[in-house]
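Every number in this text was worked out from the coordinates using simple rules, so none of it is lab data. From a predicted model like this one, the values you see are computed outputs, not experimental measurements. Cβ atoms are built from the backbone, for glycine too; each structure is taken alone.
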Structure P
Amino acid sequence: MNSYDAYFRYNDGELTCEGLPLREAAERFGTPLYVYTERGFRERYMEIDRALDGVPHLICYSIKSNSNVNILRIMADMGSGMDVVSGGEIRRALAAGVDPRKIVFAGVGKTDEEISGAIDEKILMFNCESFEEMERIDEISRAKGTVSDISIRVNPDVDANTHHYIRTGRKENKFGIDIDRLKERGDFIRGLSGLRLIGIHCHIGSQIVELPPFTAALTRLLTLIGGLKRDGFSDIAYINLGGGMGIRYRDEEFFPIEDWAREVRGRVSAAGLKLIVEPGRYISGNNGVLLVRLLYKKRTGDRLFLITDGGMNDLIRPSLYSAYQNILNCVRREGSEVADVVGPICESGDFFGKEREITTSLPGDCLGVMSSGAYGMAMASRYNSRRLPAEVLIGVDGSPRLIRRRETYEDMIAHELVP
């Protein structure tokens, strides 16, 4: 089951990961600190891979969820491809040893530099999101004397029943091409001699815990592919269903991975296609924790604030999405208190959780913001001129390894040009 407590548990009153007390990691490496479990990444990948056994498939880990090169190396070691959305993510994938023929390049705003670089690296395909983008890739490909393989991201107009910021499959969203418009532009696509259409792609949103949205999108894609093949697009070999499978942050239903895979396996196999899926959060989300240190306990009126050394610059999800993430004291004591867990940033929106019941805490305690493996460090910033946090990976043997050192003040200003 995809929940943080599969890897982060209390042991004799100490919150641990792979047997290592997280309080010890915080003391050794400092806070704020991201801590990840290698075993969790491996097991989540294998869970999806096993579920899809019987249908030709490529799992492309979504780098944007957690992009540390050490994490990408674990994924590459498992056989994973990569879902990238920038030239920088391509560089990260290559640095991690990923086979370029397992890289799929998505995103609505690819630059000429990024397109040219991806063509030179001979990636598997571009996921194209507009007719204008297709034209640009065609021009650059022909100038290089080559043909680029593409998949077209369509907008199936499926409601993913998730937060509106991470819902991407409706007509009002900026992503993809309306299915009906694509059907009308077959001659346009055939006229792009620098492109070869080999797949159809969709991604309807993130943190989806229900099966019906995926089933509806799959039906629409298979119907579209059948029509395109009848219209002469015989090179289509891939169906890319994107990612979006949800995890448990609080009390959400567990995503029915086996039911999803059973539906996908049968229908994709019957269509004679190869499947691509692009999980990110599902693999990384519950495999990380952000450790912060409690600095002060402040009472204002009837409200208690736990002020920590970590802020919205370290983890922005609660402020940006009003996202719920569980918060645990690394030392479990008797009794509890209800408090707002906040940071030092000069914003009222700087919080990790409001009105949370938490084990009685004392200044100096280490708190864990759970399920921070996805969109945590990847979205961190230097707001308020705060240094980027460090990252630690706990191996399957329980040994911690620093995989990103804490930024120094010199690092923070190194690229600023002062006459």
Structure Q
Amino acid sequence: MSDIAAAVGTPFYCYSQATLTRHFQLFRDALAPMPSLVCFAVKSNANVAVLKVLGDLGAGMDVVSIGEYLRARAAGVPGDRIVFSGVGKTPTEMRMALEGGIRQFNVESEPELEALSAVAASLGVQAPIALRVNPDVDARTHEKISTGRKEDKFGVPISRARAIYARAAALPGIRVVGIDMHIGSQLTELAPFEAAYLKMADLTRALRADGHTIERLDLGGGLGIPYTRGNEAPPLPLEYGAMVKRVLGDLDCEIEIEPGRLISGNAGILVAQVIYRKKAEEREFLILDAAMNDLVRPAMYGAHHDIVPVIEAPAGAPQVPVDIVGPVCESGDTFARQRAMPLVQAGDLVAFRSAGAYGAVMSSEYNTRPLIPEVLVSGDHFAVIRPRPSYDAMIARDTIPAWL
């Protein structure tokens, strides 16, 4: 990390190709021998190099915008391994995906179904769809990333599913292929998944009795990762896979699963440098060159990331409580409060663990701070997979009207 910091500057994101590979393989193997496709949730980490690592292993992609779709295609992933999710697909996005090739649309509402029918019919093609069904199951996760309750904006009520499937079957340009569910992110227990999948199994049998062909079950993603070292870990992919086989294994369906965080989260770190060590009247601050615009999860979700010195402190070294903050002019630009840390000094490097998911993708140029580099490591070599833009390049994107 010190060598990379010297070469590219700080702060930067760094991803491990070996860990991305291992985590994908764990999910793939957990579902075997059921027919399945592991579709990486592109929203968790959209770098084209990361997508290519996974795509070359046989991963599909779960996208929620045409931009993510185009990133997946740029990484070499064929359209027949791309699932298009999201509550606000536009007709333009639908058309581009149908023309470029798509595995299926996860349809979120009746108006979207009607719009997709019109676009597909105008192209003379059939759009393969799974209806996202909201099972009204509380994922028992963070309020902002729970998606399967009846008050959430996602999917259609399970009580309406059979009627909407009947409408889908009657529409031109629509081909029903399966059912979709996704109840939330960063789940740390299997019970909410099982409750939702039991409802999915019952719905599968009911829809087949209605005459629909249900060949795929899209289970969404959401399995959590440990963000704090030493705490009890969430269920392993192997345990998740065993539950899926037990609940859905007799339905003779292909299983689609859309992990994001579990594949990329612990494959990445954010490396920053201490600018100042500041003593205030009642507490001490470590001021870093990374800020909330680079990693917004603590400010947005109150999320925890372990933060450790890149050069490990000697065993038994003293630790003191500090507030770890960035340079942005907001009190919310705080990564940790009263966190016990070794006596790192200005110029030292620190690493944020578990930063490979929802880090770089949610970053911004707030305070005219450049997006920070992303680096991929394989063995003993590394490559910059997104460079830091210059200030000139950032400013040149703005234009001044002729009348000024």
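Given a value of 13.1 for mean projected area of the Cα convex hull in nm², for residues 10-177 alone, calculated from one of P, Q, which structure does it belong to? Structure of origin is P. Of the structures labelled P, Q, which one yields 3.5 when distance in nm of label points 7 Å out along Cα→Cβ at positions 258 and 370 is computed from its coordinates? Traced to structure Q.
Where does the value 0.80 come from, among P, Q, when FRET efficiency 1/(1 + (r/R0)^6) of positions 234 and 378 (r between Cβ atoms, R0 = 35 Å, to 0.05) is the thing being computed? Of the structures listed, the value fits Q. 171 is what came out when volume of the Cα convex hull per residue in Å³ was calculated for one structure; which of P, Q is it? Going through each structure in turn, the value belongs to Q.
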